[in-house]
Structure 1
Amino acid sequence: MTTTRNQTRTPIRLACLDMAGTTVADGGTVLGAFSGALDSLGIEDPERRATMTDYVIATMGESKITVFRALLDGDEERAQAGNAAFEAAYAEQIGNAAPLPGVPEFFAQLREQGFKIALTTGFSRGTADALLDHLGWRDLIDLSLAPQDVGGRGRPHPDMVLASAARLSAEGEEPIAAAAVAVAGDTAWDVKSGLAAGAGIVAGVLTGAHGRTDFENAGATCVLDDVTQLITSISQHNSPQ
């Protein structure tokens with residue numbers, strides 16, 4: 001007996017996108033801010049700094065305070081101080097931030113086609129707000145979330161993805177299911193977060209911290225040269241099978 005599988009997919013309704021490295025050009029600003037934070041903590045040993053920097057690159061996309069806790073062996077006071085120094089250093093350089101090519105037009109295209117847009121980040125709420133204001137993106141998106149907006153758990157946990165779907169579900173309409181979300185980010189942590197949430201599309205984007213092998217090992221459903229290609233992935237996903 002032949003069993004026929006149901007090929008019906010849940011149509012994508014929401015794009016949940018990372019910020020630095022995915023929609024925003026990083027240009028080394030994040031690593032520069034981490035270096036400044038290590039300076040403020042008095043960490044001078046070159047070998048230790050190199051090891052810490054390698055860890056930061058490997059965990060790029062994770063909540064920054066979580067990264068500092070790991071780097072400083074759970075010393076909460078020093079982790080908070082390091083995170084504050086990082087945020088301050090990043091804020092000083094925020095004027096260098098710019099949209100990656102085609103991103104504002106990509107946002108417009110998504111919304112013209114009826115999709116919601118949520119931006120997620122490992123930055124604090126204050127830094128995310130400063131970045132949105134600098135870029136002038138408030139009216140181009142529907143929602144932005146930082147880890148502290150969802151109880152403090154950032155990537156690789158699914159909280160920001162699931163909260164985006166819940167908060168953007170309109171009253172009187174069918175709620176946005178996790179399977180109706182397309183997640184895209186430039187790190188393996190973005191991919192792990194999307195998979196943990198059960199998102200319908202989980203895309204790794206090759207404009208930031210991690211590469212194709214990282215995304216494939218993490219289980220990405222697709223790997224894109226840049227985030228604007230997500231519109232094609234969504235179109236293919238939503239097409240009748």
Structure 2
Amino acid sequence: MSDPGELTVGIVAEGPTDYSIFGAVLRRIAGDQVRILSLQPESSGGLGGFGPHGSGWKGVKHWCQETVSRTGGMARFLSSGYGPPIHLLLVHVDADVASESEVEVARPCPPASDTTAALRKIVNAWLGGSPVPKNVVIVMPSKSTEAWVIAALSAKDRRFRNGTKLECVPKPARMLTQKPYKHLGTRDGQPKKEQGVYEDTFAPAVAQHWGHVCVLCGEAKRFANDIQAAIGTAEV
């Protein structure tokens with residue numbers, strides 16, 4: 001059981017690297033009294049390392065739909081005995097999912113918000129449809145969580161000083177394999193997302209420079225506002 005006053009947040013994310021970033025940001029926003037649980041992807045070595053739902057956005061989709069079907073809705077899942085008490089649920093999908101053939105709701109960018117608004121309707125449906133409980137927060141970095149990492153590291157990057165187009169950069173993780181952000185290697189031409197780099201370098205940087213991230217990335221600012229509002233409604 002949670003300690004008195006401790007805020008328990010469950011995270012449903014596309015992958016463990018995303019979980020590291022969001023955990024650091026949550027502690028920055030909510031303080032040390034936050035307890036963070038990784039609900040998805042699950043760690044299961046016997047099932048490819050990511051549990052029965054797999055990883056990525058389809059893993060998030062399957063987790064949401066299965067949980068709604070099994071429990072009768074997110075409100076019941078959060079308020080009943082289906083697991084440890086959870087005060088807030090964070091559901092993560094990157095905005096680049098809007099371009100997937102099964103989704104296809106991408107809009108011209110900028111502004112990023114046109115695409116994220118359309119994609120949020122899709123994610124809301126996975127969560128059982130409106131109204132989604134107030135203590136369920138959708139986090140949707142554009143185009144991916146790595147844009148927040150670049151924002152945290154970009155204080156001297158003139159490309160992103162005046163007005164942000166950072167949220168419209170396709171595949172921002174590739175920028176983290178190149179100067180001046182060269183922290184990731186590549187494998188078969190794709191960024192190699194090393195968990196240790198995210199935990200030891202990227203997550204602390206995003207938390208430390210969170211204000212700058214919110215200036216450059218409107219979806220980060222929205223997430224900050226949504227989390228603050230949800231915390232205000234949470235019964236701890």
Practice problem: For structures 1, 2, calculate volume of the Cα convex hull per residue in Å³ and state which one comes out highest. | Solution: 1
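Between structures 1, 2, where is relative contact order in percent (Cα under 8 Å, 6 or more apart) highest? If you can, show how the numbers build up before the last one.
Values: 1: 26; 2: 23.
Structure 1 comes out on top.
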Quiz prompt | Entry that produces 24.8 once mean count of other Cβ atoms within 10 Å over residues 87-94 is calculated, selected from 1, 2 | solution = 2
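Read-outs: derived from the displayed coordinates by stated rules, not from any lab. Please read all numbers here as calculations on a predicted model, not as lab measurements. Cβ atoms are built from the backbone, for glycine too; each structure is taken alone.
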